[in-house]
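Trainee: What follows is a set of structures for review.
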Structure I
């Protein structure tokens, strides 16, 4: 998934709320196969905030960060979006005590995942 693919994906998830364009939590939740409670927990937000204030900075940052890491997972595997989502949510990462990319992003460790994926693409074998 290239940066152009990332932009297209972000555009697919766009919605209008309060007269401004945002990344839609409901579209993201559907795409990722989540429920609202899981999304809220991972975004460190209350469920009602997700529903009634989807443009909140913390929610928008969470979606954007997830998309950035998801794009990197897709680029590292040269797979489809569905394959990247599966790997993002399920593949254990040995350097991080076998936690998934999704779990690490929820722990605000997206930079660590991105660094690992970058090293993998550069040919590091560990």
Structure II
């Protein structure tokens, strides 16, 4: 779980002190539940991560992150495809995700089609 949290933190550019919070969040999802994490290692270091939530006959892909220094090498595609293939072997036939502008071309190459667009707004003070 620690390696998954490290890949998420570095891939998304979160502050390093969020590591314990991220681990607690991931553990709180339940290791025996329908949530599964995947980590890609390169040269012994966790460089990419994704998760899948299996439920209601849909495989939802979440927290896809790749370290900036290894982007463009196929790690993000591989870590996204692995849970989808596992879900298919379990009988799932639908996969969903939300894409950032950076991730959209990767997911499109994997065969995802845009169904609709979500616009998010936030306010900081």
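Trainee: Can you tell which of I, II yields 13, 46, 32, 9, 1 when P(r) over Cα pairs in 10 Å bins from 0, in percent is derived from it?
Mentor: Details: I: 13, 46, 32, 9, 1; II: 12, 42, 37, 8, 0.
Value 13, 46, 32, 9, 1 for P(r) over Cα pairs in 10 Å bins from 0, in percent corresponds to I out of I, II.
Trainee: Computing helix-only ellipticity at 222 nm (-39500 (n - 2.57) for each DSSP H run of 4 or more, over all residues; to 500) gives -19000 for which of I, II?
Mentor: Traced to structure I.
Trainee: Still on this structure, please answer the following. Tell me which structure, out of I, II, gives 4, 17, 23, 19, 17, 12, 6, 1 once P(r) over Cα pairs in 5 Å bins from 0, in percent, for residues 41-104 alone is calculated.
Mentor: I
Where a number appears in this text, it was derived from the coordinates with a stated rule and is not lab data. Everything numeric in this text was worked out from a predicted model, so none of it was measured.
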